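Next up: some structures, all given as structure tokens.
Any read-out appearing in this document is the output of simple, stated calculations on the displayed coordinates, not a laboratory observation. All values reported here derive from a predicted model rather than from experimental measurement. Cβ atoms are built from the backbone, for glycine too; each structure is taken alone.
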Structure 1
Amino acid sequence: MAPLLELREVSKTFGGLDVISRLDLHLEEGEIVSVIGPNGAGKTTLFNLVTGIYEPDDGDILFGGKSIVGLEPHRIAQLGIARTFQTLRLFLNMTVKENVMAAAYGRTKARVWQSALRTPFARREERQVDALAEEKLAFFGKRLIGYRMEQPAYSLSYANRRRLEIARATGTTPRVLLLDEPAAGMNPVETHEIAELIGRLRDVGGYTILVIEHDMHVVEGISDRVVALDHGEKIAEGSFEEVATDARVVEAYLGAKAARESEAEE
């Protein structure tokens with residue numbers, strides 16, 4: 001069976017600099033795959049390529065066995081790929097529920113005139129979107145439901161804003177979730193909770209997940225496979241233990257001299 005998401009020799013260059021270079025990567029349905037690498041490794045560019053923000057210079061990206069290269073980002077989202085961002089991009093003055101509803105409206109079919117005239121079809125879709133938003137928020141437990149649903153997003157704590165951004169991504173009813181540093185800026189307790197949430201998103205929610213993360217405790221706890229990038233190239237792939245002890249990965253994070261010193265100490 002073909003992978004759910006697959007990159008085949010994908011390359012992307014900006015100003016003569018290879019940001020992604022002949023990258024092969026695949027994601028099987030039901031997997032959690034983590035992408036690691038130092039700053040500038042090309043991790044977020046990878047997400048931008050998959051979601052159609054950038055178009056690869058070479059190679060192909062397939063979703064469900066079909067190429068998605070050249071499709072607009074909203075079309076890729078409609079096909080079933082949703083993402084979060086390293087820097088939060090919530091609608092802060094909208095309520096918690098409205099943030100998720102905004103994502104869900106991307107799948108509605110009512111035309112502008114039907115919405116303006118409040119036709120029965122448009123009103124039925126509005127009720128469906130409202131129910132879907134509550135369903136997605138309920139997955140996150142008491143942190144985002146009850147009275148919180150009607151609060152503006154800016155009133156949430158940082159950790160709950162992170163949860164809301166993930167909830168909003170699920171509002172598009174995707175098959176694949178791309179999570180860009182979901183544990184960034186969190187304390188150890190919050191980080192542990194986010195790691196557990198990612199596991200539940202796969203095990204209970206049924207999502208296939210590709211995650212960028214710097215916290216190695218999170219990566220170790222959630223990953224079926226780990227892919228390490230450096231300067232846009234894949235330098236290692238395998239289990240967390242295999243990748244974390246790979247000499248090229250250690251060098252990418254610590255530098256060649258530090259890596260040699262670390263090996264000498266062992």
Structure 2
Amino acid sequence: MSSRSRSILFLVIAAVLWSTSGVFLKSMPSVHWLAIAGLRSLFAALIFLPGLAQPRPPLKKLLAAVALYAALVSTLMGSMQLGTAAQGIWLQYVAPALVALWAWLVQRQRIRPVEAAAAALTVVAVFLIVTGGSGRAHQQSVVLGVGSGFAFAAFIMLLKSMGDTAPANIFFWTNIGTAAIVLPVALSVGVPIVPGPREVALLAAMGLFQLGLAYYFFQWALAKTRAVEASLIILLEPILNPIWVYLAMGEVPSPRVIAGCALIALALVAMAAFPNSRR
């Protein structure tokens with residue numbers, strides 16, 4: 001197998017591992033999403049321990065990264081648990097359009113037509129998802145999902161400012177920091193964080209394999225894969241996530257939610273297929 005073929009295979013493996021989060025989450029209906037977010041990150045920190053040997057980023061940026069990462073993973077878990085896996089995972093992927101809008105509105109960079117179209121598609125998609133269900137749980141899911149998208153966008157921009165800091169070092173501290181933030185918050189609102197043995201095993205698998213091991217496959221592959229290819233292959237994650245949940249749990253999103261997810265996918269494909277040619 002050639003080096004490029006192996007890299008593409010590793011990207012697919014990473015996307016498939018990441019895509020199993022919905023099945024894990026839906027398999028633990030008795031465990032609150034805050035506990036899932038905190039304990040998953042606690043286990044994930046173990047696989048990122050080698051990153052401690054690398055220099056860490058400046059403390060101010062590291063603390064900001066921890067806070068944003070804790071927000072994005074906990075709101076993602078909450079959105080998928082309270083609503084459908086499809087709307088939860090796809091709402092997080094509004095982040096690239098938000099980054100483009102930030103560059104235009106705040107940094108005064110010129111926005112390309114494809115970015116403007118992607119932002120417009122994203123707005124329509126969120127509207128469809130918002131109106132694609134009813135009830136308090138659906139509303140909470142949408143709010144948490146959009147919040148995860150904003151946190152993801154801010155996290156992306158912060159990572160870009162960290163230069164050559166080793167990602168394994170960043171993700172050790174962000175995951176251990178997430179556990180240190182989210183678990184006390186869960187306890188303070190009366191959420192039990194000591195699940196049964198079955199749930200502990202599932203959470204360990206989530207942290208070590210679904211999150212941590214997938215990251216290493218992604219890093220190994222990224223250096224020898226074109227950015228466009230990597231961006232498109234990683235889209236397997238939000239595509240497969242609701243498929244696994246449907247096959248395992250029979251969960252089917254409403255037609256409006258499916259349409260909204262499809263529009264977000266179209267926006268992401270457009271932005272990946274026509275990358276920015278400027279340095």
Original post:
Which structure, out of 1, 2, was mean count of other Cβ atoms within 10 Å over residues 114-121 derived from, given a value of 12.4?
Top reply: 1
Original post:
Given a computed value of 3.2 for distance in nm of label points 7 Å out along Cα→Cβ at positions 34 and 250, which structure among 1, 2 does it belong to?
Top reply: 2
Subject >> Highest-scoring label, criterion being mean count of other Cβ atoms within 10 Å over residues 218-225, among 1, 2 >> reply: 1
Original post:
15.2 is what came out when mean projected area of the Cα convex hull in nm² was calculated for one structure; which of 1, 2 is it?
Top reply: 2
**OP:** Work out FRET efficiency 1/(1 + (r/R0)^6) of positions 2 and 66 (r between Cβ atoms, R0 = 30 Å, to 0.05) for each of structures 1, 2, then name the structure with the largest result.
**Re:** 1
Original post:
For mean count of other Cβ atoms within 10 Å over residues 98-105, which of 1, 2 scores largest?
Top reply: 1
Original post:
Once relative contact order in percent (Cα under 8 Å, 6 or more apart) is calculated for every structure in 1, 2, which label goes with the largest value?
Top reply: 2
Subject >> For distance in nm of label points 7 Å out along Cα→Cβ at positions 42 and 58 computed as 3.3, the structure of 1, 2 it came from >> reply: 2
Original post:
Quick one: distance in nm of label points 7 Å out along Cα→Cβ at positions 10 and 170 came out at 2.4 when computed from one of 1, 2, so which one is it?
Top reply: 1
Original post:
Which of 1, 2 yields -24000 for helix-only ellipticity at 222 nm (-39500 (n - 2.57) for each DSSP H run of 4 or more, over all residues; to 500), as computed?
Top reply: 2
